[in-house]
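Multiple structures are listed underneath, in structure tokens.
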Structure 1
Amino acid sequence: MSYSPSSHKQPFLNGEVALVGTGPGDPDLLTLQAYRFIQLADVVIYDRLVSKEIMALVPQTSELIYVGKKQANHKVPQEGINQLLVDHAKQNQKVVRLKGGDPFIFGRGGEEAQFLLKNNVACHVVPGMTAASACSSYVGIPLTHRQVAQSCTFITGHVKDCGMLDLPWHTLSDAKQTVVFYMGVKSLPLIAKQLIDAGRNANTPAALIHKGTTPEQQIYKGCLSSLQTIVEQHQVKPPTLIVIGDVVNTFAEHQLANIGYLAP
């Protein structure tokens, strides 16, 4: 039984599992470590948000198993995914678990690693670029900026089964803090209300980044109080990242083309 961050010096042996982060979609953002593990895979167990361009890099000899999840619609429950990883590793295969973004940032990679180690399966972890940093960069939003935002907080926008989103809202009211919500489109009215009630200015600049870093990328800008209207007007669907803070307006629109972020 072993656990270790991946490096180019580590062999990928039969009977081991690699939790591989693929980033938010653009294959150019895939790490060399991730590519190496993908090329060695006997079995690839992959999520819904792994792009088709990255899936095209998987060897034709690899077995593909789809375990994608949509909200309230899980093709394979998490417990089943955990067991799939162990079962295939016990068959002496090299198992790659492909996950969008980074496995340890809202990707349940920690749960999968725990289950693997509990079942005496060696586990590699290959970090991926998380959506907050990659998608915001591609649309010209620096998550931190001197004298504008000195901190940044990543938050899951998934509500609990009871319909509540239990967060320390008062800690998110600082105007010099950027707040990024993953998976928050459906709970956006609750998010906006709670932030405003906690003291965040309703006119705080905000952005919705849909399918960031992919050819389908779209960005919609407004303010905290207008986000839900934007969602309704443009029929914005997941996957969409929500960025709230003054950094949203760091660059004027005419400057962004010169930066090159708008052409993933």
Structure 2
Amino acid sequence: MLEIKELTKRFSGLLAVDNFNLTVNKGELVGLIGPNGAGKTTMFNLITGFLRPTKGKIMLEGMDITGRKPHSVAAKGVVRTFQATSLFNDFTVLQNVMIACHLHPKTRLLEAVLHIPGNQRKEKEARMQALEIINFVKLNNVKDIPAGSLPHGHKRVLGIAMALAANPKILLLDEPLSGMNTKEVGTAMALIRSIWEKGTGILLIEHNMKAAMNLCQRIAVLSFGKKIAEGSPNEIRQHPEVIEAYLGTQQHDA
């Protein structure tokens, strides 16, 4: 599904990503972990077109998407969430997801202004799609509440719901469990599993090591922009370089 080949990114003299290789197969749930500053978010920015690589290629289903604009990458099926969830705080949960639905089929401005029948049909379809997504992520009981009034965990789930509205082939989740309490983490993990079980490929950045180990089928580890290990959660737990670079004393908790 997604193949990253020798991806490299330099910022002046800083080598942020160094010759990185990774494959995410169709319907696979893969983790990307590493210490702060390891290059994980830079990697996501490269994959989704927010940054251009210094060298290397990003292939989606055999198609070269290297250096494409973010909207073009998303239209091809690579969709991401952000560490800081971007919501329309004054709009309801339903309105937020409906807006995200419109990003995919792209309602024409003239149709929207003139309220012509084609656009009214699209509005109805967007509402139906949004309600289906809201039901799937279990936000039904807050669908009419402004996004800015939601608790933190609900905001993170709404961010995932908005990403799902773009019909991703592969979903990039950037620390989806950040700042959540124990109950919220359990709910979000169940949602991520449900998305994966429906056939969507997932590439996950997560600092909650116990959650990452329990969720992911395979994990790649970055340290100072370079991949130092890749394997099953059990292999990663026992990898000496990973223990030294990242897990440290947390290895026994994972």
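Bear in mind that the values in this text are calculations on the coordinates, not laboratory data. Note that the structure is a prediction, hence the values are computed from the model and not measured. Cβ atoms are built from the backbone, for glycine too; each structure is taken alone.
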Out of 1, 2, which one gives 1.8 for distance in nm of label points 7 Å out along Cα→Cβ at positions 137 and 177 as computed from the coordinates? 2
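Kindly point out which one of 1, 2 the value -7000 was derived from, the read-out being helix-only ellipticity at 222 nm (-39500 (n - 2.57) for each DSSP H run of 4 or more, over all residues; to 500). Provide the component values of the computation, followed by the final result.
Values: 1: -7000; 2: -11000.
For helix-only ellipticity at 222 nm (-39500 (n - 2.57) for each DSSP H run of 4 or more, over all residues; to 500), the value -7000 is produced by structure 1.
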Here relative contact order in percent (Cα under 8 Å, 6 or more apart) was calculated and came to 28; which of the structures 1, 2 was it taken from? 2
To test your reading of the models, identify which of 1, 2 gives 0.9 for distance in nm of label points 7 Å out along Cα→Cβ at positions 217 and 241 when calculated. 1
Quick check: -0.27, -0.58, -0.65, -1.08 is what I get for log10 I(q)/I(0) by the Debye sum over Cα atoms at q = 0.11, 0.16, 0.17, 0.22 Å⁻¹, for residues 57-120 alone, calculated from one of 1, 2. Which structure matches? 1
